[in-house]
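Enquirer: What follows is a set of structures to go through.
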Structure 1
Amino acid sequence: MKEKKTIALVAHDNRKKDIIEWVDFNHKTLIKHNLVCTGTTGRLIEECLQKRLSADEFNNIEMLKLKSGPLGGDQQLGSLIVEGKIDVLIFLWDPMQPQPHDVDVKALLRISSLYNIPTACNRSTADFIISSPIMEHSYKPVIRDYADYINRNV
């Protein structure tokens with residue numbers, strides 16, 4: 001990971017308010033990094049930042065908006081993690097609401113764990129990640145080599 005991280009931001013419907021409040025509070029840190037968002041979450045974050053920032057600051061934000069989670073956005077994000085293009089995942093999921101794309105959610109969390117991506121599923125963990133001194137420096141996470149595991153199970 002370079003000093004400028006690529007941060008993925010995702011939130012289920014009942015957690016959208018939480019992620020917008022979190023982005024609003026942390027906007028000064030977030031705009032130093034590249035952002036990747038799924039569907040509606042990306043649109044809401046863009047609206048939040050547009051209100052908070054000057055036109056010049058807003059125009060300098062690097063944000064990629066993917067499809068909505070149920071329409072494949074979670075899978076797109078998982079693919080970006082596998083390609084090494086995501087450094088941090090902030091995924092405020094709703095543990096009380098069944099999701100029609102629950103298998104995609106589980107797959108995304110599995111991939112973030114497999115590739116050792118710092119992942120926050122709640123605001124407290126997101127706060128710890130965003131306030132970590134490591135956010136401002138380069139960092140090389142340890143990625144486990146699963147070749148022996150795969151060869152053993154073939």
Structure 2
Amino acid sequence: MTAPGSLAARLGSTWFGSGLSIHARERLAALAELREVEPGAVLLREGADTERFGVLLRGLLALRVGVAGRGTATLMTVEPGDIFGWSAAVPPYRATSTVVALEASQVLLLESGALRDLLRDDEQLMLALYPRLLESVSRRLTATRTQLLDLYARDREYEPW
């Protein structure tokens with residue numbers, strides 16, 4: 001098991017964690033588990049309860065969604081320093097994509113119930129975490145929009161409006 005202080009330092013070295021206070025990093029690290037995942041490992045399933053919030057420390061993860069009439073599509077990849085499972089902190093706590101390891105990866109995981117309890121009990125942490133979470137979600141929405149426009153643009157030669 002990795003010491004929480006070491007996990008707080010690892011979290012602080014990421015894009016996501018570097019914007020958090022030392023207090024926030026230490027509180028999150030106290031709940032965190034460091035895990036190695038193999039290529040092909042499924043960390044979250046689209047539509048299922050989000051059981052864990054994670055920060056990717058090393059490796060590459062794919063965010064995949066079911067697309068009507070097209071099967072499964074990879075909308076984007078998560079690179080080291082970014083998060084996955086943000087829906088663990090946002091009702092209704094359902095995964096918005098399937099998260100699959102594309103290569104051997106190292107992740108920092110927090111169990112969703114414990115994270116929500118911590119956020120409810122520590123207003124300072126909540127005030128630090130949610131802006132970072134929203135920034136990540138905003139970046140993800142922008143990237144997803146671009147991917148979807150590209151996906152559907154292949155079907156049309158022109159814009160009908």
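Only the coordinates and a few stated rules stand behind these numbers; no lab work does. From a predicted model like this one, the values you see are computed outputs, not experimental measurements. Cβ atoms are built from the backbone, for glycine too; each structure is taken alone.
Enquirer: If Rg and Dmax of the Cα atoms in Å is computed to be 16.6, 58, which of 1, 2 is the source? Walk me through the intermediate numbers first.
Expert: On the way: 1: 15.6, 56; 2: 16.6, 58.
Working through the options, I get structure 2.
Enquirer: So distance in nm of label points 7 Å out along Cα→Cβ at positions 9 and 97, computed for just one structure, reads 3.2; which one of 1, 2 is that? Please list the in-between numbers first.
Expert: Numbers: 1: 1.8; 2: 3.2.
Going label by label, the one that fits is 2.
Enquirer: Using the calculated result 37, 21, 13 for Cα extents along the principal axes in Å, for residues 33-72 alone, pick out the matching structure from 1, 2. Don't skip to the end; give the middle numbers.
Expert: Values: 1: 33, 17, 11; 2: 37, 21, 13.
This value belongs to structure 2.
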